[in-house]
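What follows is calculated from the coordinates using simple rules that are stated; it is not laboratory data. Model, not experiment: these values are computed from the prediction. Cβ atoms are built from the backbone, for glycine too; each structure is taken alone.
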Structure 1
Amino acid sequence: MLWIEKYRPSSFEEILGQTSQTNQLAAYARQGNLPHLMVIGRSGCGKSSALEAFSKVFFTESANENTTVLPVSAMFSQGHTYFAENDRFSHLYQKNKSVIANFKYIVKWHASLKPLSAPFRLVIFDGAGDLTKDAQAALRRIMERYSQTCRFIFVTNSLASIIDPIRSRCVPLYFLPIAEQIMRPYLKGILEAEGCRDAVSDENLDLLILGSAGDLRKALVWLELMALHNVTDLSSLMSTETGMLSAAAVSAAEKGDYSAAQKIVENLQIEYGMSAAEVLLSLRECLRGSITPELALAFAKADVSVIGGQIEYLQMNAFAAELTDLLGPKTTAD
C-alpha cells in the first residue's frame with residue numbers, strides 16, 4: 001500500500017497542524033448542526049481528511065449513505081464522458097442534456113435524498129474553484145431550496161473563483177500549509193515505522209520539506225520514492241503533482257501491487273481530470289529510457305482502445321493490470 005493511503009488520517013486527532021479547524025468541526029458534530037461551509041486551503045493540508053472525519057463522527061454508521069462527494073474538476077473537464085462512464089452517476093446521466101444540465105440534475109437528486117438517521121445529508125464539491133459561473137448561479141438556487149435537509153460544502157484552493165452569493169451563504173474554514181516544524185518529526189516517524197530510518201539523509205529531508213511547501217501529501221509521495229526507490233534527484237521530484245502520482249503508479253506496478261497502481265491511475269482521471277490519453281502519456285514519460293518491446297506494445301494497444309472510443313476507465317484498469325504483469329516481480333518456475 002502506498003504511504004499516502006497507509007498514513008491517510010482517519011480521525012481529527014491524526015490531522016496535522018489544523019487544531020483550531022478540526023476543533024471547530026468537532027464542535028459542529030457535538031452540537032448536531034452544521035452551516036454551509038467554504039473550506040479553503042492548498043492541496044495536501046488535510047481538508048478532505050477533516051471532512052471525512054467529520055462525516056464519520058456526525059453520521060457514525062451511515063456516513064457513506066449521507067455523504068456525496070462530487071469531483072468538480074473531472075465532471076467539467078471530461079463532461080459527458082465522465083457522467084456516462086462513472087458508476088456513481090451513470091444512472092442519472094441524460095445524454096441529450098448539456099453538461100451543466102446534467103450537473104444540476106445530479107446535485108438536485110443527491111440533495112433531495114432523505115437523510116438516514118440524521119437531520120441533514122452532505123454534498124461536498126471537491127475542487128469547487130473549477131465550477132463555472134453558470135453552475136455556481138444554479139447552485140445558489142439549489143442551496144435555497146434544499147437547505148433544510150442538506151448542507152453544501154465547497155472545497156477550494158482559493159476564494160477568488162467563487163461568486164459572492166455562494167460565499168455569503170457559507171462559513172469560511174481556512175486550512176493552512178503544514179509547518180516545517182510539524183512535518184519534520186512526522187516524516188521521521190514514518191521512516192522509523194517503515195524500518196528505513198537512514199534511507200533519507202537529514203539534508204535531503206530538509207530539502208524535501210522545503211520543496212513540498214506545506215503539502216503533506218506531496219511530501220509523503222517524495223519520501224516514499226526516496227526511501228524505497230533510491231530516488232535522490234530532488235529536482236526531478238519537484239515537477240508536477242500528476243507526474244509524481246504517475247511515478248507512484250509505476251512504482252506500485254513494479255512491486256506487483258495492481259490495486260495500488262489501478263487506484264492511482266483512477267485517481268488521476270477522477271480527481272485530477274486527466275483523460276486516459278493524458279495518463280498514458282504521463283506513465284510513458286515515467287518509463288522513458290526503459291521501454292521494452294512488450295511495454296511499447298502494451299502502450300500502443302491502450303492508445304488504440306482509447307482512441308477507438310472504448311470506456312476509458314475500463315481500459316485504464318486493464319492497462320494497469322498489464323503494466324503490473326510486465327513490470328512486477330517475476331516468479332521462477334521450479
Structure 2
Amino acid sequence: MLNDKSILITGGTGSFGHTFVPLTLAKYNPRRLVIFSRDEMKQWEMAKLYGDDKRVRFFIGDVRDKDRLARALHGVDFVVHAAATKIVPTAEYNPFECVKTNIIGPMNLIDACIDQGVQRVVALSTDKASSPANLYGATKLASDKLFVAGNAYAGGHETRFGVVRYGNVMGSRGSVIPFFLSIANKGVLPITDPRMTRFMITLEQGVDLVWHAFEDMVGGEIYVKKIPSMKVTDIATAVAPGARHDIVGIRPGEKLHEQMISPEDAHHTYEYDEHYKILPAIHSWSSDPARIKNGQKVAPDFTYCSDNNSDWMSADTLRVWIEQNRAKVGNI
C-alpha cells in the first residue's frame with residue numbers, strides 16, 4: 001500500500017519516527033517520506049542518518065500552524081500523526097500548551113488533510129486516553145474523538161482517519177527503563193507504588209500496528225495492540241537486580257494501572273488474533289461489516305487493563321531485551 005507513495009509523519013524526529021522511517025523505507029520504498037517537526041536541531045541530527053537518500057525530506061513546522069501544515073501536506077498520500085505533548089507532569093503544569101498541541105493540532109491536521117486530498121491518516125494514541133485521569137490522557141481522548149469524527153467531517157472527500165493505541169514504549173526517551181538505567185549505579189531506585197503495572201510494547205510492534213491500520217481501516221477505527229503487562233517493581237529488578245526500592249508515591253496525574261479499553265468501549269469492541277478494534281459509536285459504524293471483518297465481539301463487561309491482562313512480561317525477559325537493545329535505549 002505504501003509503495004511509491006508520499007508519506008508525512010508529524011513529530012517525526014521523536015522515538016516513533018526514528019523507528020518508523022527506516023523500517024518503512026526498507027519495507028515499502030515510498031517515493032517520499034517527509035519528517036515534519038518543529039525542532040531544527042533534531043532534524044539536523046536525524047538527517048545525518050540518511051545521507052543522500054532523496055526519499056527522505058525534512059520540513060520545519062508545527063501542528064499548531066494550519067497554514068504550514070497545508071503547505072507540507074501538498075501531494076502527500078499518507079500521514080502518521082505522532083506529534084504530541086506526552087510527559088504527564090509536563091502536561092499537568094503546562095495545560096494551555098498541552099491543549100494547543102494535542103487538541104488544536106489534530107483539528108488543524110484534520111482540516112489540512114481533507115483540503116489537501118490526503119488518502120489516509122493514522123494518529124498515535126495512548127493507554128492514558130482510556131478513562132483518563134490526567135490532562136495528557138484527556139487531550140489524547142479528545143484527539144481520538146476528533147480523528148474518529150473526522151471521517152464524517154470529511155463529507156464527500158476521500159480522506160479517511162484511524163487511530164492506534166498502545167502502552168509504554170520500551171526504552172523510549174523519557175520513559176522508565178532509561179531513567180532506571182541512568183541511576184542504577186546508585187543502588188536505590190524510586191518506585192511510585194509497588195502495586196503499579198504498565199503495558200509494554202516495542203517501537204517495532206508500534207510501527208507494525210500503524211502499517212496494519214493503513215491496510216485495514218475503513219475509517220474511524222481505534223486499533224489496540226495485544227501486549228504484555230509488567231509490574232514496575234519487576235522493571236526495576238530487570239534493570240538493577242540488587243538495588244533497593246524507595247517508595248516515593250504516585251506523581252500528579254498518574255494512574256496505578258493503565259487501561260486501553262474501557263467498559264464503555266466494550267460495546268463496540270471486536271477481538272482479532274493480535275489486536276482489538278474499537279469501532280465508532282456514531283453513525284452506526286460499529287455494526288458495519290466492512291469495519292468488523294472477521295472480528296469477534298468482546299463480552300459486554302470486558303476491559304483491557306494492565307492489571308487484568310493475561311499476558312505478563314517477566315524481569316528476565318525484559319533484562320534480555322535491554323541487553324540486546326542497550327545501545328538505543330534512551331536514544332529512541
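Quick check on the output: 20 is relative contact order in percent (Cα under 8 Å, 6 or more apart), derived from one of 1, 2. Which one produced it? Of the structures listed, the value fits 1.
Quick check: 17.9, 55 is what I get for Rg and Dmax of the Cα atoms in Å, for residues 228-323 alone, calculated from one of 1, 2. Which structure matches? This value belongs to structure 2. Quick check: -17000 is what I get for helix-only ellipticity at 222 nm (-39500 (n - 2.57) for each DSSP H run of 4 or more, over all residues; to 500), calculated from one of 1, 2. Which structure matches? That value comes from structure 1.
Distance in nm of label points 7 Å out along Cα→Cβ at positions 4 and 284 was computed and gave 4.0; which structure, 1, 2, did it come from? All intermediate terms of the calculation are to be shown ahead of the outcome.
Working: 1: 2.3; 2: 4.0.
Computed on structure 2.
One of 1, 2 was used to compute FRET efficiency 1/(1 + (r/R0)^6) of positions 36 and 212 (r between Cβ atoms, R0 = 25 Å, to 0.05), and the result was 0.20. Which label is that?
1
Starting from the value 40, 20, 11: which structure in 1, 2 was Cα extents along the principal axes in Å, for residues 140-179 alone calculated from? This value belongs to structure 1. When FRET efficiency 1/(1 + (r/R0)^6) of positions 60 and 132 (r between Cβ atoms, R0 = 30 Å, to 0.05) is calculated for each of the structures 1, 2, the largest result comes from 2. Where does the value 3.9 come from, among 1, 2, when distance in nm of label points 7 Å out along Cα→Cβ at positions 28 and 252 is the thing being computed? The value was obtained from structure 2.
Work out which structure the value 20.4 belongs to, where Kirkwood radius over Cα pairs in Å was derived from one of 1, 2. Spell out each step's value before the answer.
Details: 1: 21.5; 2: 20.4.
It was calculated from structure 2.
Comparison across structures 1, 2 (criterion: distance in nm of label points 7 Å out along Cα→Cβ at positions 12 and 276) gives the highest value for 1.
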